[in-house]
Each structure stands twice: as structure tokens, then as C-alpha cells.
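Structures are listed in the sections that come next.
What follows draws every value from the coordinates through simple rules; no lab data is involved. If you're wondering where the values come from, they're calculated on a predicted model, not measured in any experiment. Cβ atoms are built from the backbone, for glycine too; each structure is taken alone.
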Structure I
Amino acid sequence: MLTIRHHSSRDYAVLPDIDTADVGIITADDQACLDEVGSCLLGAKVHSRFGLTLLHSHFPVYDDEMLLEEVNADERVITVRPVRADLSSVFATNVYYDDAGQLVGLEFASYQTLAGVEPISDLDSNVLIGIVEILQRCAKTKRFGIRLLHDPLGLDGSVLLETSDLARRILSSRGETDNPALLQSIPTVFRWEEVRAGSGDGLTIDQGCMQYCRTVSRCVQPVRGSHDRSRSHEPTGHENV
């Protein structure tokens with residue numbers, strides 16, 4: 001039986017802060033792992049159900065709290081914030097594999113927020129095991145988590161741009177297409193699809209990103225000793241607009 005442990009404060013404490021230098025830089029070995037997971041998902045035909053997340057944190061989350069995703073359809077915004085809620089009414093959307101060999105839920109959502117996507121269940125066990133085996137082999141279990149893909153806003157080709165309000169511990173995401181801020185943002189949710197090759201002969205794997213974390217400044221070239229500090233929010237802790 002598939003079990004997902006609710007996160008503790010320590011699970012978030014050990015994640016790298018999004019503002020730590022190099023967190024947002026996808027290295028060659030990161031990409032090799034992403035490529036292998038993408039092939040696995042496409043081979044199992046679950047690429048529309050699961051993706052990967054870049055593991056990181058923005059603020060502390062305490063033992064009696066969970067990170068809950070909520071959607072405001074009228075304002076076209078998704079928020080994620082720590083709350084005290086009944087676990088029986090929500091489902092894990094973002095999980096990772098801990099040192100004890102357990103799947104840990106890092107973010108949760110109601111059935112309504114899942115927008116018609118079925119929650120993670122025993123039917124997903126083989127796929128999740130396959131993904132975890134790849135992450136273990138690549139030594140990336142602390143780098144990437146597994147995302148249950150869902151789209152409550154109906155993005156239709158847009159991507160989510162996430163900003164942080166540290167004072168209130170709230171993450172807000174809105175759909176964007178050509179916002180210049182995307183160029184200074186860190187990709188945090190990866191997904192894959194098959195597309196027709198440029199020659200028109202056969203299919204090829206296309207890796208995309210459906211969510212980015214807003215940064216103010218970041219190092220765009222991984223040269224040792226030459227990094228600017230990556231920032232996802234202003235020093236005051238207020239949300240960027």
C-alpha cells in the first residue's frame with residue numbers, strides 16, 4: 001500500500017532556501033536526470049499526470065502546519081500558505097523521497113483544487129517507484145521532488161509565475177506568457193510531452209516548465225566565485241509586483 005507521510009518542520013528546514021546561490025542553476029547532471037525521468041514518464045504514458053519539482057523552501061513551516069494550495073478563480077491566482085487543517089480532506093501534490101525511504105508530502109490541495117485530477121493512489125506505485133529509482137541512481141533525491149500535475153486556472157499555454165510574501169508566509173502564482181520577469185526567474189516545475197520532430201519524421205521528447213519562481217537578481221553563469229545572490233523577494237519580505 002502506498003503511504004505518504006505528512007511533512008514535519010525538519011523536512012522543510014533541510015530544503016535549500018530559494019535564495020541560496022546555485023539553487024536555480026540546472027547543471028549538466030541535473031539535466032541528465034531530468035532527461036531520464038522524462039523518458040520514464042513518457043514510456044509509462046503518465047507524462048500528463050506527473051512532473052518533477054525543484055526542491056526548495058521560502059520560509060519555515062512548523063510541525064502542526066501544512067502547506068495548502070488554494071485557488072481563487074475570480075482573481076486568477078493560486079496561493080500556497082501554511083495552515084492548520086484536517087489531513088483527511090486534502091491530498092499531496094508535491095512529494096519527495098526522504099533518507100528513511102518514505103514519500104513525504106510537502107504541499108497539499110483539496111479535491112476541488114485538483115481540478116478533476118485523481119489524487120495519488122496505489123495505482124501510481126509502480127510509476128513512483130520508477131521515478132525514485134532514477135533519482136536515487138542520479139543522487140538527486142534531495143534535488144528534485146515529484147509533482148502531481150493539475151491546472152485549476154486553465155493556463156492554456158501560459159506558465160505560472162510565483163512570488164513570495166515572506167512576512168505573511170504566502171506564495172502567489174499567476175499565469176503569464178511574455179512577462180519580462182520570467183527571464184529572471186527560476187524554473188521549479190518540469191513536465192514533458194512528445195512533439196513532432198522538426199523534420200516531420202517521428203516524435204521527440206520536449207521538456208517544458210509550467211512554473212517559475214520570481215527572482216530579482218540571479219547568477220546566470222555557473223562560474224565558481226562569481227555568483228550574485230539569487231533573490232526571490234525583496235529584502236523587506238514583501239511580495240514583488
Structure II
Amino acid sequence: MNFIKLNINQPQAEKLVTLGLSGRSFCCPVFLDNKSSFEAPTYSNAELSPYNFIKIGAFCSIAQAKIGNVIIGRYCSIANDVVIGANEHPLNRLSTSRIIQTPDLHNWQRFASKPIVDINKYAKPYEHCNPVTNIGNDVWIGQGAFIKAGITIGNGAVIGAHATVTKDVPAYAIVTGTPARFQRSRFSSGICEKLEELQWWKYNIYDFIDIDLSNLATALPLLEKKINSWEVEEYTGNVYSLDMINGVVI
């Protein structure tokens with residue numbers, strides 16, 4: 001991986017807001033994978049884990065969570081204190097401590113009983129340390145939920161507050177508890193299939209604002225008509241790389 005430091009000043013942050021990217025995530029200096037990107041508009045107050053890959057889609061609202069090595073689709077809502085993609089630790093080694101994989105951790109080699117030359121030649125990387133977590137579109141994650149690294153959460157799923165999610169979550173499923181268990185689906189199988197077929201998240205929801213979206217029974221046929229008649233076009237939001245964000249001109 002190659003890393004770039006996300007590092008902008010206050011005037012640049014204010015300019016970024018006009019481009020559709022807002023929240024404290026963009027104001028705190030942090031090294032991220034250079035392939036990280038953010039699609040406008042989106043709002044994020046999350047702490048971005050350093051030296052991780054982050055990709056966030058448009059129309060997301062992310063509160064004070066902690067996220068790392070994650071792909072987040074569009075129209076997602078993530079509450080405070082959510083943790084996504086925390087580092088995994090190996091269970092089959094002498095120790096679960098990261099010292100084995102990163103011998104210079106916290107520069108602790110200074111406390112070895114005798115000097116060790118070229119300490120990192122002893123590193124034993126743990127390749128499953130932080131697999132990418134995939135979160136679909138229109139996912140709602142409640143306050144304090146923990147999402148295990150490497151899992152997939154399907155479109156439209158709901159994660160209850162303080163749930164501990166250790167396995168993949170199907171589209172439109174509602175899961176709660178520790179460990180998280182399936183409670184029910186948000187909709188009937190027929191409606192779920194239609195939503196997956198329409199993939200409405202590819203569009204700007206404001207193009208559907210004249211439809212009563214609170215009533216799916218009447219809304220879905222109207223959505224389908226608009227989409228299939230090409231009355232609306234797919235939304236192509238501006239996607240900002242780290243270089244683009246750092247280079248924002250005031």
C-alpha cells in the first residue's frame with residue numbers, strides 16, 4: 001500500500017463544504033491508503049483509522065464513529081460510537097500482541113534486554129489483520145454497534161444499537177444483540193426483490209421527491225416508471241481522492 005496524508009487547513013475545509021464534503025473527518029490529519037476516496041455530497045464526523053483504506057459513497061451521514069478498511073455505499077446512516085473494521089489479532093501465535101507482527105510497535109524495542117539491530121527483519125505479518133469490510137447502500141447502523149472486519153452488510157440492512165456483528169448480514173435484514181441475530185426483514189420478499197432490481201440508490205433521491213416515499217406500495221410502481229422511462233439519470237457525484245482534497249484551492 002501507498003499512503004497519503006490527509007491534511008487540510010480551515011479555509012480549505014470551508015471550501016470543501018461547498019463541494020459537498022463536510023464533517024471533522026476531513027479536518028483531522030491522518031495517513032490513508034492513496035486509493036481512498038469520498039463521493040460528494042457526504043457528511044462524516046468519523047475518526048478515520050490511520051494507514052487504512054476508506055471509500056464512502058454519496059449522501060451518507062456518519063456521526064462520531066471509528067472506521068477503517070471499509071467500503072460504504074450511498075445513503076448510509078451511521079450513529080455515534082460505531083466501530084467498523086477494527087484490527088484483528090491472531091489467536092494461534094505465542095501472543096495475541098501485535099509485537100510479533102510489528103516488532104517496532106510503539107518503539108518498545110528500546111526496552112529489550114540488549115540492543116537489536118534491524119528489528120523489523122523479525123516481523124511476522126498477520127495477513128488477516130484487517131480485511132476490507134463492505135457496507136451496502138441505504139444501511140442504518142445504530143449507536144455503539146461493533147462491525148467485525150471483513151464482513152459484508154447487504155443493501156438496506158439495519159444494525160441495532162450496541163449490536164456485535166460478526167457475520168455477514170443479508171440485504172434488508174434487521175439484526176440486533178450480541179452476537180447479532182436476525183430479527184426480521186424490513187419488507188416482504190417481493191418488495192426486497194423489487195428494490196434490488198431498481199437499485200434506486202444509483203439515482204439522486206431528490207429526483208423522486210415528488211413521490212410519496214413513505215408508502216412503498218404506491219411508490220415502487222412510480223419509481224419503476226421513472227427509472228425505466230429514462231425520466232431520471234443515474235447520479236454521478238464528484239469523487240474526491242486524497243490528492244484532490246489536499247489540493248482544494250481556496
Entry that produces -0.61, -0.64, -1.14, -1.18 once log10 I(q)/I(0) by the Debye sum over Cα atoms at q = 0.14, 0.15, 0.27, 0.28 Å⁻¹, for residues 102-165 alone is calculated, selected from I, II: II
With mean count of other Cβ atoms within 10 Å over residues 70-77 derived as 21.8, matching label from I, II: II
Cα extents along the principal axes in Å from the coordinates reads 51, 44, 39; which among I, II: I
Entry that produces 16 once relative contact order in percent (Cα under 8 Å, 6 or more apart) is calculated, selected from I, II: II
Per distance in nm of label points 7 Å out along Cα→Cβ at positions 62 and 110, the highest-valued of structures I, II: II
